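For reference, the structures are reproduced in the following blocks.
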Structure 1
Amino acid sequence: MESVARKIEAKYKKSQIVDVRSGDTVRVHQKIREGGKERVQVFEGLVIRVSRTGSLSSTIAVRRVASGVGVEKTFLLHSPGILKVEVTKRTNVRRNYLTYMRELTGKSTRLTGVEFDKEAVNAVRDEKAEAEEAKIHADAEANYDPEAAKAEKAEEKAEAEAANAEALKSDAEKLEEQPVERAEAKGAAEPQSKPE
């Protein structure tokens with residue numbers, strides 16, 4: 001008899017996921033929601049850790065160097081926010097946790113690639129995720145209006161200028177108040193009695 005936890009996990013699991021291993025270079029398509037807008041962001045990097053394969057909470061840690069800074073993200077493979085994972089390069093490594101890659105820089109970070117069937121590995125079809133990604137793209141195209149975008153940018157710029165002007169005004173008021181406070185403080189300090 002199947003446990004209750006397994007039944008709940010099976011309900012939320014994706015039907016198929018890509019076989020991702022440590023040492024793979026992957027492109028993760030992640031759904032990002034900013035305010036009322038949704039977009040798809042692609043994060044490409046080296047998989048340095050694969051955890052809990054086969055379970056609902058299976059994760060991959062992906063590392064890339066962006067502008068000279070190492071960035072690591074951990075993705076839940078069965079999350080509805082992950083639309084697609086593509087394996088672009090497969091390398092032969094002997095460890096599951098490639099934490100030593102954090103200290104390496106330059107040419108020493110390169111790993112030797114292995115021949116693999118890219119189409120077969122990435123042939124996982126999740127109709128639900130693909131439909132959602134297509135819907136996001138269609139909504140973005142339908143909602144995009146160049147004049148509205150220009151008006152929105154102009155409005156944001158006007159708000160920023162107003163906030164900047166208000167901040168300058170409040171700073172000027174503070175500077176005007178400071179000499180008065182100093183004079184009052186000096187006036188209060190003078191009446192002390194002098195020993196004779």
Structure 2
Amino acid sequence: MLPERRVIDLGAYKYIKETYQNELSNRPDFYKEKLTQWRKGEAVVRVERPSNLSRARMLGYKAKVGYAIVRIKMDKGRRRRPTVRMGRHPGHMYVLVQPGLSHQAIAEQRANRVYKNMEVLNSYIVGEDGNHKFYEVILVDMSKAQPGLKLAKGRAFRGLTSRGRKARGLWAKGRQSQRPGPKRK
């Protein structure tokens with residue numbers, strides 16, 4: 001039998017994490033002002049430093065040359081299908097569509113479309129209001145990053161990031177991952 005694995009938060013990151021969690025749950029005035037500024041801003045904004053440092057460091061961010069943080073503004077709610085303009089389209093008259101990807105996976109792809117020379121390392125949520133969700137995406141410039149780091153090209157578009165793997169159903173371990181897939185004709 002394996003011993004129980006426990007994650008121990010040491011030092012300042014423990015308190016940074018607690019402060020950030022309280023900020024998300026209690027929603028003080030300065031947090032609401034910050035969300036208002038983000039809402040009025042652009043959809044993809046490069047930021048100097050991560051707003052949740054403990055989470056960014058946990059996901060691989062380092063304050064070195066070659067790493068960048070991008071904040072993405074995503075619309076909430078169900079995803080609407082583009083409306084059909086002309087002609088008969090009886091099979092395409094549904095209004096809502098399930099894209100098969102989470103908002104976070106789509107945010108990673110949007111960040112990678114703007115910053116094409118960088119690869120997505122990971123992402124995390126930083127805020128949410130009635131109409132939008134805000135994510136911070138960690139990007140790595142492979143030409144300037146540390147030599148030992150190897151990332152595949154186009155990770156966000158091929159489902160190789162953490163959220164992409166979850167959308168593909170690869171988060172399960174053990175017997176859950178052995179269930180039969182779709183039957184082939």
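Every number in this text was worked out from the coordinates using simple rules, so none of it is lab data. None of the values given here were measured: they were computed from a predicted structure.
Things to note:
- At a computed 8, 27, 32, 23, 8, 2, 0 (P(r) over Cα pairs in 10 Å bins from 0, in percent), which of 1, 2: 2
- Answer label among 1, 2 for the case where helix-only ellipticity at 222 nm (-39500 (n - 2.57) for each DSSP H run of 4 or more, over all residues; to 500), calculated from the coordinates, equals -8500: 2
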